[in-house]
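A short reminder: the numbers here are calculations on the coordinates, not readings from a lab. All values reported here derive from a predicted model rather than from experimental measurement. Cβ atoms are built from the backbone, for glycine too; each structure is taken alone.
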Structure 1
Amino acid sequence: MNRRDALQLFGLASLAAVTPRTIASLTTEPPAVNATPKNPISLAQWSLHRRFGLCKPEERPAQVADPMDFAKFAKEEFGISRVEYVNSFYRPRIGEKTLAAELKKRADDLGVKSVLIMCDGEGIAGAADEKARAEFAENHVKWIELAKALGCHSIRVNAIGEGDASEQIKRCADGLTRLLARAKPYGINVIVENHGGLSSEGSWVVDLMKLVNDPACGTLPDFGNWRDANGVQHDPVKNVGLVVPYAKGVSAKSYDFDAAGNETTLDYPKIMEHVRNAKYTGAVGIEYEGKRLSEPDGIRATKKLLERLGCEA
C-alpha cells in the first residue's frame, strides 16, 4: 500500500490516532528485487557422448541411447529445459526430411527449447585453398537449415586454419564470412568456440572477431579449452574474460568436483564473474567431460554449482 492509499483509508479517522510507526508500516515499499538476471542453464549433448555411443569401444555402454531422446533426458532426468545439439549424433539422418520435424516435436512436447547446434567435421574454415573455404561454408548449410527448423539461434563452428598465425586469421575470417552469407537468410548466428589450434588463444579469437566484424558472428567461450599444442592449459579466467564480450553462448566445461561441490580444475566463481560483467544474459551450457563421476553425476554436479553461482534451470 502506498502513501496515497493509506491516507484514503484513514481519511475519516482522527489523524492523531495514527502514530508515526503506523504510518511507516503502511507506506513501506516492497523490498527491492535483485536486478541481476539469472542465466538459464542448458545441456550440451556432448555431456552424454558415451551414452550415445560416440566414445572409445571400452567406454561404450551395452545399450546405446537414441540421440532423438536427448531432450527427454535433459528434461526428465536433469530438470533442464534447454538443449545444445552436437551434429555428429544426427549425421546419419541429416538427409531425411522427417528429422527436423521429429526432433522439434520431441522437444516441444516436453517444453524444451533448442539453443544451438555444435558442428564438427564439415571442413576447414581457414583452409589455404579458396575452394575448400567455399566448401566449408556450403557443408554447413544443412545444419543451418536444421537449426532454423528447431528454433536455435546459432550454429557453433570451428575456426581452424592452415598456414602461420597471420595467414590463418585471414583465411578463417574469409571462411566465416562466406558461411555468414549462407546463414543470414535463415536468421542464424555463426559462433566460434575455442576448440583447438589458435582458437584456444583468447587474444587470437578477439582479433578474429574484429576482422570478421559482423554482428551475426560471435563466440562460444568454453571454460576449459585453453590448451596449447603441448596440452598446457593457459589461464582460463583471463581467456574467458577476453572472448566473452563477443559471446552468443557459453560452454560451462567441467571435469571433476571436490566434496564441497567446487570444480577442481577451473575457477568457476571468477569465470562466471567475467560472464556477469560482460552482461551476457543467454544460456550457460553444461558440458561435463570428466571420467571419475558418471556422465549423469557430472551433469548434476555442474548444474548444482551453476545454480549456486546464480544460474537457473
Structure 2
Amino acid sequence: MRVVIAGSSGLIGTALVALLRQAGHDILRLVRRPARAPDERAWDPPSATMEAGTLEGVDAVVNLCGSAMGNRRWSGEVKQAIRDTRIVPTEVLAAAIAEHGVPVLVNASGVGYYGDTGDRQVDESASLGSGFLAQVCRDWENATAAAEQAGTRVVRARTGLVISPSGGLMGRLKPLFALGLGGRLGSGRQYMPWISLDDEVGAIRFALENDEIAGPMNLSGPEPVTNAEFTNTVGEMMHRPAPFVVPGFALRLILGAELVDEMILAGQRAVPAALRKHGYRFQHPTLRAALTAALEK
C-alpha cells in the first residue's frame, strides 16, 4: 500500500512511519519546506498547494496535523492556531484526495469531541459534547467532507492520551514522579482515556488495512481509569509515592481556567467500541501493561 502521511515528524507520526514501513508499505511524508529526501513531498496548507503528483497512485492518506493543545494558556491567538493547524490542512487534504480519488483517509481527531463525560462511559455513538475542544473536534472532522462525498472511506481517529517511553504524557510525568513530586490533579475523579503508543499506531494500521472500518473510531485503551487511579499506578510502578494534590485553583492560575477546565480537570470515559467490533487485539489492554512498556525503555 502506498500511504501519504501528514504530520509524520511528531510522536505518533514517527512511530507510524516505522511501523508501516516494517509492514512493507511504501510511505511518503508531507513536509512544510522544500523536500530534501526521496520519501518527502512538499506542501503548504495555508496556500493550499502541494507538490505535483504527490497523490498520484496513492492508496491512503493519514492526517496527523495539529499544534500542541495543552502547553500554553488558551489566548485568542493560541486557540486560533489550534483550529487553523487542524482544520485548514484537513480541508486541503480532503479536497486533494477527492480530486485524485484516493480510496482511504485516516484523519486524526480527539476524544475531546465528547466534552466532559464524568462517570458516563462513551463509545463512538455518543453525541457531541460542549466546549472549545468539542467544537474543534467537530469542525476538524467535518473538514473531511470533500473526501467522504467523493467516495473515500474516511476514518475519524479520536485519540486519547498516548503513553509512550519518551515524549507525550509520560515525558512530562516521569521526571516529576522520579523526584517524588507526583500527585493527582484536582479531585482525581476525572477519567483519562489512555492508549499505548504501540496500540495507537497499531490501530491506525488496522484501520488502513480493514475496509470495513469507517466513521469515528476511538483510539483509547479498553479500560479507562480516573486520574487518581492513573497517578497511584504510576507512583507504584516507579516505586515513588504520589502523595501530592495539585488543586484546581493553582492549575487555573498557571495555565488558565479554560484550558484546565476542559483538558485537565475534565475527562472522557471513552471506550474503543469500533476497534473491538472489528477484532483489533490490543498489545497493551491494561494501564499497567502500557506503563510497563513505557517504563522499560
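Cα extents along the principal axes in Å computed as 56, 40, 39: which structure among 1, 2?
Numbers: 1: 89, 47, 43; 2: 56, 40, 39.
Working through the options, I get structure 2.
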Exercise. For structures 1, 2, which has the highest computed value of distance in nm of label points 7 Å out along Cα→Cβ at positions 191 and 271?
Worked result: 1
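Mean count of other Cβ atoms within 10 Å over residues 55-62 computed as 19.2: which structure among 1, 2? Could you put the intermediate results ahead of the total?
Details: 1: 9.0; 2: 19.2.
The structure behind it is 2.
On distance in nm of label points 7 Å out along Cα→Cβ at positions 103 and 127, which of the structures labelled 1, 2 is highest?
Details: 1: 2.3; 2: 3.7.
Top value of distance in nm of label points 7 Å out along Cα→Cβ at positions 103 and 127, among 1, 2, belongs to structure 2.
Work out the source of 19.4 here, i.e. which of 1, 2 gives that when mean count of other Cβ atoms within 10 Å over residues 63-70 is computed.
On the way: 1: 15.4; 2: 19.4.
Among 1, 2, the structure yielding 19.4 for mean count of other Cβ atoms within 10 Å over residues 63-70 is 2.
1, 2: which one has log10 I(q)/I(0) by the Debye sum over Cα atoms at q = 0.13, 0.20, 0.27 Å⁻¹, for residues 39-118 alone, as calculated, at -0.50, -0.96, -1.38?
Working: 1: -0.39, -0.90, -1.41; 2: -0.50, -0.96, -1.38.
The structure behind it is 2.
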